Structure P
Amino acid sequence: MTAYPRSGSGPADHKQQGVLHPRLETPGTVLRVSRLLSPERMHELLGSEGLPSAEVLSQLVPAAPGRHSAQFTVRDAGDGTVVGVSGLHSMDLNGGHVRAEPHLAAGAGEDHAAAAGALTLNYAFAMFRVRKVYVWTVDPEPRALAHVPVRVQNEGCLREFVVDGGVLRDVTVLTVDREDWERAAGFLDALAEGRGAR
């Protein structure tokens, strides 16, 4: 098993990372680099159905651009329709982790959901020296991870952590470890070659 550094100052050496490459597309889904989108703008793009409220997003996603490592719009590869927004933020290279924010429009299909989740996780592990990717969510089973064949660990629940319309809501903390992702990397290869979900 290759040992990866727990800290660093920038993108990881791809030769050292082995089989992981920072793919941004499958035959059916493309991640396009985006400027930082506010929670309100995300709702304008994707609609409110199926998304955390803008109030919740504003508490989970940092407003400061410097806290973000990447943000993408998730688009249908055929017609370019925006079906989601995904990003990475709150990087801690000393601790070896980063947080992912995959959000999908209610009308996005399972194929887009699987590709968005897989491409975002893979980008994190391919580009940065992290051992773990966190997803903090008010939905214990986010769609972007539901169809990705990798072990997603539930690390706990932050009770009454965010306010949503005057109501306190729990936040579930999910994680994916590098070793587990590397074992599942063939799934993304199949997606990229059109042998899996599109």
Structure Q
Amino acid sequence: ESRIYHHLGEHKHIARCLQCCEEYIDLRYEPHGDLQTFLKRGGGTGKVDDRFRYGVARQAIEAVSFIHQKDIIHSDLSARQFLVDEKENIRLSDFGGSSLHGSGAMVIEGATHYMPRGEEEPNSVQSDIFALGSTLYEILVGRMPYEEKGDDEIRKLYSERVFPLDEIGHEGWREAVRKCWMGEYKSAEDV
């Protein structure tokens, strides 16, 4: 993970690594915590409006596009992996299961809401883009896709390409998420 933070360097939507070594990683404290919790709390003011959601969705796309340009597969994208800074901008974090230059990324268990594949399939740009679609859904709707369903049912729905797109109110964002889930984007930059 420290190698990945060194490789990424500074970027406005990547967590700020203050000190990285083999034994530990010291990230800058971000006062609003993770994005998933921030959204559930209603943000810093108790209410999260569409303007905030759309801005943060764009920032998530920018962060994933940046790491892919640096030949990194995150492998565990979700709203909980983004930290919210003092200005309510987001920073991608937790590269513990990530792949650098094709090195073996871990398959993250418990990520059923975000992943299109079984645990035996390798992580890839496409699986990250699918997970980005799920993350965008969570940002836009305020909860994970199929949050109320169990893992087996979610896998079945995803394998049948049945997605909860009607929950997304904005047509342009609905189409972007659909394309992420259907594998129609070749890169995060295309989103």
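Between structures P, Q, the greatest calculated value of FRET efficiency 1/(1 + (r/R0)^6) of positions 71 and 175 (r between Cβ atoms, R0 = 25 Å, to 0.05) is seen in P.
If you line up P, Q by mean count of other Cβ atoms within 10 Å over residues 79-86, the top spot, with the largest value, goes to Q.
Out of P, Q, which one gives -11500 for helix-only ellipticity at 222 nm (-39500 (n - 2.57) for each DSSP H run of 4 or more, over all residues; to 500) as computed from the coordinates? Attributed to the structure labelled Q. Ranked by distance in nm of label points 7 Å out along Cα→Cβ at positions 87 and 159, structures P, Q are topped by Q, which has the highest value.
Each reported figure results from applying straightforward, stated rules to the coordinates on display, with no laboratory input. Bear in mind that the values here come from a model prediction, so they are computed numbers and not experimental data. Cβ atoms are built from the backbone, for glycine too; each structure is taken alone.
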